[in-house]
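All of the numbers you see were taken from the coordinates with simple rules; none came from a lab. Here the structure is a predicted model, which means the values were calculated and not measured. Cβ atoms are built from the backbone, for glycine too; each structure is taken alone.
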Structure P
Amino acid sequence: MLEIPQYMGLAPLADRYDGYILDLWGVLHDGVQAFPEAIVCLERLRALDKGIAILSNAPRRSAEVEERMNELGIAPGLYDYVLSSGEVAWRHLHDRTDEWYRNLGRRCFHLGPDRDRGMREGLNLDFTEAVEEADFVLNTGAHMTEDTVDTYGHELRAAAAARLPMVCANPDLEVIRGGKREICAGLLAQHYEELGGSVRYHGKPFHEVYAACLGALGLADRRRVLGVGDSLRTDIAGASSAELDGLLVLGGIHADALGIETETTLNPGIIDPARLAAFCAEQGQTPQAAIPVFRW
């Protein structure tokens, strides 16, 4: 089984790459606070004149994501570009440049919380509170932290019965907010597909978001760009699909599965190489390297 190199921080890898495509949640912050060591790492990369794109599976417009980043202390000077899965989904809904979107219709049922209402603005859509009256579903995720897929069983079954297409603005299955796990839009979309529904996903691990980041950074040599994230399913798979090296942050979404105690995730060290290799093989993704947390 292939052993995955582990480093205590990014410093030994920094000279290998000119650009970095960084996950946000689980790498730079936890939804409540920015990680101090991550801020220091960004500062060190900027001092070396590295290009940095922040690529988030947040189901909100990029401007909203960036505003929240700045509030948490991730200052504009620490990165070059921000792109969210919500932004890409919004652009498709607005521009309708492909046949799938042109065939959607204009009556939309929004499955998501009030904090995602910015996704509705600027779109020529009629939003309905009844699934049965909709032409399609815009899925941005759960309303409450304690919600489960069953919370939305009625809406999902009704939409599937009506054969409504679904736009999923966040492919993530779950996220850790302030130490607590909560479901994301991707888990609802996954269940919808199990019910026979059709879903169009935007965000990681799909190639279009990486192409946008590479274009924004102006970097043509993909061997010199590193994708960094804490999810094998989205971040590492996405980097691989874009032909980039992938760096897995161990103390994030997979911490429990890798035997990293929650209370030590802010300062974990190297873990058992065999356990890491076996877990990655089980998930079908192999990063080029791993670090405990995003730090220098």
Structure Q
Amino acid sequence: MGFILSAIIIGLIARAIDPDRLALALRSTDWAWIGVALALTLVTYLVRAQRWIILLRPLSCRFISVLRALLTGQLLNHLLPIRVGDVVRSIVLGREPGGSFARMFGSVLLEKAWDWLALCVLVLIVTWAAPLPDWFLTPARSIGLVAALVLLGLVAIAVVPERWIPLGMTKLDRALAGLPAPWRSFILRNIERLLDSLTVLRRRDTIIGAAIWTVVTWGLSIIINYAVQRAFSIESWIAAATLLVVLILGVALPPSIAALGIFEGLSMLTLSIYHVPLETALAIGLTLHLVVIVPLVICTAISWLVRTH
């Protein structure tokens, strides 16, 4: 079904563009700006790994192990549906000494919560800075609601007294009394580890660190979009930010491998708001897609070849 959807979108794109104009746009590429985008893409991997390390406190994990798990998860998120990569990277890092799947997965949930908050802020900025169509504004309101719920959840976790956690675990143990002892022990142990991963929200230095690295991460993503647009003589920071929002939402659950066609179609749809010619928008979408995928594949492969002892 994913391949069929991609094929349909690619067919629609092919009918909408002039091949000669697309070739002209591609030939006019400023490769210096593409180099900037590629370099910053590599930096984002390091920044995201550093943020994850902060959210893993007080666990101490090797940077290369965190980076390997992160890259593997991101690559699988591009290739497989329903964010399977987030589960896989929790498994990969959970094999480290002192780690566990539940503990790592809890930190991934925190990471996603920070990203949702950042996305909400970016949506507010974009909708304030430019007149946008209803197809953008309608999901933007839903994002705001989700972000508000995420924020409330984080606040609730941060203010719940620590003495309530053992009490809650005791009540849960009683509620599961009908299960076999090994099953009950497995469930309770993993829930306790998951809750341990959320206790970092009680530490002010962790919150500040995670917030700073989240801002840096999203700022780099906007700059990467801008650099690719500049390679095709499109100078608009607000267009770069809008494109980031649409692509994050549009390929959050990729319906086909690497969102083939869908990524490019969303790029054309978004940049048309800013009166970018379809052929130029398609060239930007194609190039940005390669900037996202190719370094990720290479870096993931290298990370698994590096020996760590």
Checklist line | Parent structure of the calculated result 33, 12, 7, given that semi-axes √(5λ) of the Cα gyration tensor in Å, for residues 23-78 alone is the read-out and P, Q the choices | finding: Q
Margin query: Please compute FRET efficiency 1/(1 + (r/R0)^6) of positions 143 and 183 (r between Cβ atoms, R0 = 30 Å, to 0.05) for structures P, Q and give me the label with the greatest value.
Written below: P
Item checked: Parent structure of the calculated result 156, given that volume of the Cα convex hull per residue in Å³, for residues 87-214 alone is the read-out and P, Q the choices -> Q
Item checked: Comparison of P, Q - label where mean count of other Cβ atoms within 10 Å over residues 55-62 is highest -> P
Next item on the list: Work out the source of 0.20 here, i.e. which of P, Q gives that when FRET efficiency 1/(1 + (r/R0)^6) of positions 7 and 191 (r between Cβ atoms, R0 = 35 Å, to 0.05) is computed.
Entry: Q
Check: -26500 is what came out when helix-only ellipticity at 222 nm (-39500 (n - 2.57) for each DSSP H run of 4 or more, over all residues; to 500) was calculated for one structure; which of P, Q is it?
Finding: Q
Item checked: At a computed -0.41, -0.63, -1.39 (log10 I(q)/I(0) by the Debye sum over Cα atoms at q = 0.08, 0.10, 0.16 Å⁻¹), which of P, Q -> Q
Next item on the list: Looking at relative contact order in percent (Cα under 8 Å, 6 or more apart), point out which structure of P, Q has the largest value.
Entry: Q
Note to self: Out of P, Q, which has the highest value for distance in nm of label points 7 Å out along Cα→Cβ at positions 111 and 279?
What the structure shows: Q
Notebook entry, point to check: Which structure, out of P, Q, was FRET efficiency 1/(1 + (r/R0)^6) of positions 47 and 119 (r between Cβ atoms, R0 = 35 Å, to 0.05) derived from, given a value of 1.00?
Noted result: Q
Margin query: One of P, Q was used to compute distance in nm of label points 7 Å out along Cα→Cβ at positions 63 and 167, and the result was 1.7. Which label is that?
Written below: P
Checklist line | Which entry (P, Q) yields the derived value 12.8 for mean count of other Cβ atoms within 10 Å over residues 15-22 | finding: Q
